[in-house]
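Every number in this text was worked out from the coordinates using simple rules, so none of it is lab data. Keep in mind it's a predicted model, so treat the numbers as computed, not measured. Cβ atoms are built from the backbone, for glycine too; each structure is taken alone.
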Structure I
């Protein structure tokens, strides 16, 4: 959990070329962003999907590591085509792939139910997407 008194991480993007940006954080992280078809970059929509998958993975990490051990493997695939007429993603699908072979069928079902509850309860990205959110844009002229 983050410290409530800590300084929030600053996030921004800088234009690096035609339809190319670098996303940055005050913690030193970087991600390359650009148009579909440009090698070595994520599109903004891909980043949205990755954020959702990562949030689901992180939200389920505690119950899964407690039951499967700290070194368990997980892959969360995420997909969803854009509706270009309305410029929205009407449906995003996630698939969490886990090796549960060491658990009996009942234990598997109990763990999967716990994982679903954990993701539904604490995945901020998923909860925000499901609820919708208000977005505001302020444009400032640099003098």
Structure II
């Protein structure tokens, strides 16, 4: 998908929607546009894949929930395909093609409640992906401003 041009009004709407509970009427008033304009623009940005409105959780404030970050080296240069494969695994929040010593960075959600431990992720999920040369794991013990979708 090609990136979309986003004008200043859409950027302002997206910025104000960081408080996911802010009403369209409050946003409209703050920006000096109609509520219908805000609604139409939000729907168009969602349709275009520019914006998504989601509830996020702070993993530090949820018992049994933990985030890990994996640095992944691959045996292939088809990094977009590998990122798509990894992004479909149980517990994966996101997978990014990056520069640096890793080819991919994976953000992973783990939960004591459903048995999705880091070891189980490696044994039951990561094993499904071929052409992985190596993985370095970074368990998040404490964070600032980290919010993730609740997947598990």
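Below is a table of values for the structure above.
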quantity	calculated
Structure responsible for 53, 38, 23, with Cα extents along the principal axes in Å calculated and labels I, II on offer	II
With Rg and Dmax of the Cα atoms in Å, for residues 32-71 alone derived as 16.6, 45, matching label from I, II	II
Comparison of I, II - label where distance in nm of label points 7 Å out along Cα→Cβ at positions 64 and 80 is highest	II
Value 16, calculated as relative contact order in percent (Cα under 8 Å, 6 or more apart), assigned to which of I, II	I
helix-only ellipticity at 222 nm (-39500 (n - 2.57) for each DSSP H run of 4 or more, over all residues; to 500) derived as -7500 - corresponding label from I, II	II
